[in-house]
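As structure tokens, here come the structures.
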Structure 1
Amino acid sequence: MVSTNDLRTGLTIEVDGEVYSVVDFQHVKPGKGSAFVRTKLKNIRTGAVVERTFRAGEKVNRAHLERKEMQYLYNEGDSYIFMDNETYDQLSLSSDQLGENAKYLKENMNIYVLIYNGELMGIDLPNSVELRVVSAEPGVRGDTATGATKAATLETGLVIQVPLFVEEGDIVRVDTRTGEYLERA
């Protein structure tokens with residue numbers, strides 16, 4: 001059990017039978033009434049973000065997720081195949097289990113698979129990944145002073161907004177938490 005006063009970003013908790021990761025939290029102490037904690041929680045299984053308010057000092061169950069390092073091999077239709085780096089066993093996750101995370105996976109990439117009570121919950125990506133730009137519209141000269149952006153399609157099919165100077169063939173670093181362009185690699 002963990003107190004809601006001790007919540008921090010990244011902590012995994014169990015609420016109403018579902019496992020959540022704390023995305024954001026804020027302690028609120030109004031002038032009248034008792035204090036409370038306002039949180040944003042991300043469902044590990046579905047990826048949905050919900051807002052939840054707890055009373056200050058309320059106890060919630062802590063969820064201990066097992067993180068197992070695996071290598072992403074390939075996808076086969078709707079299934080994504082991963083290999084355990086120690087035992088070389090292969091396991092399959094569906095695109096429903098991966099959600100938006102599937103757009104950041106490159107072949108032979110090492111990631112962590114999250115396991116809770118023997119059940120595969122999903123994957124934990126690094127904070128940023130490097131992906132090659134497959135197609136990007138040419139930038140218009142003279143537009144750079146405004147910080148203009150253009151759409152670019154990456155090798156995994158992900159479409160992001162990039163600065164005008166990014167061209168096809170460039171490798172860019174993308175934040176996996178927000179899906180935003182960070183820099184050229």
Structure 2
Amino acid sequence: MDQRTAMADMQALEQRSDEELEREQKYRSAALSILGARAAERYDADASRDYFRRAIAAARPQERMQIRRMADASIALAERRPDDLKAAVEKLGQEAPSSRQLWLLRIAGLLAPSPGASIWIRLRGIALIILLVLVLLAIGFGLVQLISLPFGGTSTGIALILGALLILVILGVLALVGRRRQGKARAAARAG
């Protein structure tokens with residue numbers, strides 16, 4: 001009965017706001033661990049590291065190893081280190097992220113490096129974003145020119161504008177479809 005009550009309290013902690021978790025006293029280490037995981041989801045490695053350090057200090061000795069494993073996984077996520085994230089999640093005894101999720105984390109690490117990265121790595125990220133935008137505009141321009149070719153073609157300026165609009169529409173549709181698939185997956189996970 002006492003363990004069931006503790007589990008219910010732990011689940012209730014996850015629903016609380018950050019301010020309420022900061023004030024938590026009874027389950028201090030769990031509250032700080034949740035705050036550390038939330039900071040990692042925001043890709044704030046320094047804050048995540050600080051919360052987990054405080055959580056380990058507040059934890060009982062038998063809880064410390066599990067909190068360290070959680071910290072390893074969360075900090076690997078915040079620092080966008082997919083290989084370390086996979087190993088840390090497997091140590092936690094959970095299912096590792098899919099290869100697609102790890103690939104997206106690698107891409108995110110290239111396009112938006114962590115705040116502690118050097119200026120050259122940040123400049124590389126900016127250059128890659130500019131290159132990506134130019135490639136998408138070129139694809140849109142090519143599609144518009146290809147579609148308008150049977151109708152006599154179109155001018156370069158109009159093709160660029162229509163190409164940009166076409167790419168925006170395609171990205172919007174992909175985002176909408178992705179959100180629906182994500183919602184269905186969450187509903188299936190809750191049901192299962």
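Throughout, read-outs are computed from the coordinates displayed, never taken from laboratory work. Predicted, not measured: the structure shown is a model, and the values here were computed from it. Cβ atoms are built from the backbone, for glycine too; each structure is taken alone.
Looking at structures 1, 2, which one was Rg and Dmax of the Cα atoms in Å calculated from, given that it came out as 22.8, 78? Source structure for this number: 2. When mean count of other Cβ atoms within 10 Å over residues 29-36 is calculated for each of structures 1, 2, structure 2 gives the greatest result.
Ranked by FRET efficiency 1/(1 + (r/R0)^6) of positions 13 and 173 (r between Cβ atoms, R0 = 25 Å, to 0.05), structures 1, 2 are led by 1, which has the greatest value. Each of 1, 2 could give helix-only ellipticity at 222 nm (-39500 (n - 2.57) for each DSSP H run of 4 or more, over all residues; to 500), but the derived value -500 comes from 1.
Computing FRET efficiency 1/(1 + (r/R0)^6) of positions 61 and 77 (r between Cβ atoms, R0 = 25 Å, to 0.05) across structures 1, 2 gives 0.10 for structure 1.
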